[in-house]
Structure I
Amino acid sequence: MKFKILIFSLLALNFISCKTGTLEPAKIEGKRIAIDKSITPDSSIENFIKPYSQHINKTLDSVLAYNPIDLNKSDGELNTALGNLMADIIMVQVNPVFKSRTGKEIDLVLLNHGGIRAAVGKGSVNARTAYSLMPFENEVVIVELTGNKINEMLSYLENNRTAHPLSGIQITVNKNYKIIEATINQEKIDPEKTYFVATSDYLQQGGDNMNFFKDPVNLYNMNYKIRNTIIDYFHKVDTLKTTRDNRYIKIQ
C-alpha cells in the first residue's frame, strides 16, 4: 500500500513540475545549398552509375523505324498526320489485346491534342522519340459508352474545334463547325447501341473536360501505357506511314 502511495506521489510531482515548467518553442534553422558546379563530383558514384547510364542511352537511341516526313500536331485544323498516327497506333496495338480478353473490338479511339508533347522529325525513330511524344505515364483504357454518350462526345468536338487524335470514326462539319454527318464503322450512331472507345485514363477521369467518359457502362483497364504502344508499334513497322485524311473534315 505504501508503495502505491509513493508511486502516486511521484506521478503527482511530475505532473506539477510539467505544468509549472517554462516551455520554449523549438528553433529550426534551414540552409539553402545550391547544386551547381561548385560541388565536386564523387567519382565512385559516377563510375557506379556509368554502365547503367550507357545501357539506358543505348536502349533509348537504338533505331526502331524510319519516318519519311516531318510530323507535328499543328499541320491541320481538325486532323493532323501526327494525331492520326497516334490514334491509329492505339487501334492497331490495343484492339487485338482487347479482343483476346473480351471477344469484343474497339469501335473508335479518341485522345487529346494537348497530350502530344513533341514533333517527330524526318529520319530514324526510337524509344526516345516515344518518350518525347508521351512523357506521361498514362495508360489505355476502354470505355463502353451509349450512343447518347457518343453524341455528347460529338458535341464536345463540335464546340472544341481542335484536332484531337481520332481513329475509327468519320466526322464532317460545315463552315460553322456544326456536324453534318458522323459515322462509326461507316454506320450512323445508334442511340440504342453501345460503343467501345479507347482513350487514356487521364481523359476517362474527365481530363480536358471530356466528362462524357465518366460513368461508362463498363470500363476496361488495359494495363498498357500509351508510350509503350508507340514503342511496340515502332518495333513492328519498318517505315511510318501516315497522312491527313477525311476522318474529321470541314466543308464550305
Structure II
Amino acid sequence: MRHRELVMGLPMSVDVRHDDDVHVRDAVRAAFDVLHDADARFSRHRAGSEVRLLDRDPFAAPSDDLREVLDIAARAEASSGGAFTVRRPDGSLDTDGVVKGWAAQRAADVLLAAGLTTFCLNAGGDVVVRGEPEPGRGWRVGVREPADPASFLAVLEVRDGAVATSGRYERGDHVWDGRTGRPATGLLSATVVAADLTTADVLATSVLALGQEGIGWAREHGAEVVVAVLPDGEVVTELPVVL
C-alpha cells in the first residue's frame, strides 16, 4: 500500500509492504494524523500554534510534547557547543530543526505499534524504514547531488533505521550557527543515517551548523553514517569502523 499527503508544506508518503486491508489503512491514517497534529501545534507559521503562543508568553507552560521537543533541542545545543539552536537570530522560537524528524518518528512508531513491520515513511526527503522490501535487500535511499536535483551522490541501503538530510540547495541559508547567529555556510549538505529519525534529523542539522568539524562529531553522537558535501563539491564521508 502506498499513500501520499502534503504535510508541513512538504510531500510525505508511506510505502507499506503488507496486504492493503482496513487495519493497514487505519494505521496509515493514524500515522498521518500524528504528522498533521505536529504541524498544527508546532508550526511557527501558524498564529495559534503552541510554538507561537510560547514565543508571545515565555512564562506559559509548554505541553508535555513541546517540553520533549525543547529538551531534545537543549541536549543538541549543549552537545554541539551551541551550534544547534531553536532560536532564530531575531530571538524567536523555531523548532523546525527537531519537529519534522520527531513527528515522523512518532508516526513510524504508530505503524510499528499496529504490527506493521515492513515500510518506508518518507517525510519530505527524511526517511524511516523498517524491514526489507524484498528478501535480502534493504530499502534504497538516495542522497541528492546538491547541484543537480535529478542526480544522486549515493544510494544507501538501509534496514531498520533512518536517514535525514539538511542542506542549503533548496531553501538557501536557512540553518544558522547558534554560536555566531550567522548563516551556516561551511557545508552544502549533510546526510546522517541513525537508528531513529529524531536523532538523524537533529544530527544532520547540527552537522550543517557546525560545518566540517561536525562530520566526525556526529559519529560520536549517534550517527552511523555521515555524508557531507563541502562548498566546492567535495564529498566527505564517515562510515562505521569494521573490525
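Read the figures in this text as sums done on the coordinates, not as results from a lab. Every value quoted in this text rests on a predicted model; they were computed, and no experiment measured them. Cβ atoms are built from the backbone, for glycine too; each structure is taken alone.
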Legend entry - For FRET efficiency 1/(1 + (r/R0)^6) of positions 156 and 180 (r between Cβ atoms, R0 = 30 Å, to 0.05) computed as 0.95, the structure of I, II it came from: I
Inset, instruction - Check the numbers for mean count of other Cβ atoms within 10 Å over residues 76-83 across I, II and tell me which is largest. - result: I
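Among I, II, considering only FRET efficiency 1/(1 + (r/R0)^6) of positions 116 and 212 (r between Cβ atoms, R0 = 25 Å, to 0.05), which has the greatest calculated value? Can you show the working numbers first?
Working: I: 0.75; II: 0.05.
Largest value of FRET efficiency 1/(1 + (r/R0)^6) of positions 116 and 212 (r between Cβ atoms, R0 = 25 Å, to 0.05): I.
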Inset, instruction - Supply the structure label, taken from I, II, corresponding to distance in nm of label points 7 Å out along Cα→Cβ at positions 68 and 108 with the calculated value 1.5. - result: II
Inset, instruction - Determine which structure produced the value 1, 7, 14, 18, 19, 17, 13, 7, 3, 1, 0 for P(r) over Cα pairs in 5 Å bins from 0, in percent, calculated from the coordinates; the candidates are I, II. - result: II
Legend entry - relative contact order in percent (Cα under 8 Å, 6 or more apart) - structure with the largest value, from I, II: I
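The value 4.0 for distance in nm of label points 7 Å out along Cα→Cβ at positions 52 and 164 was derived from one model only; which of I, II is it? Working shown, then result.
On the way: I: 4.0; II: 2.4.
It must be structure I, since only it matches.
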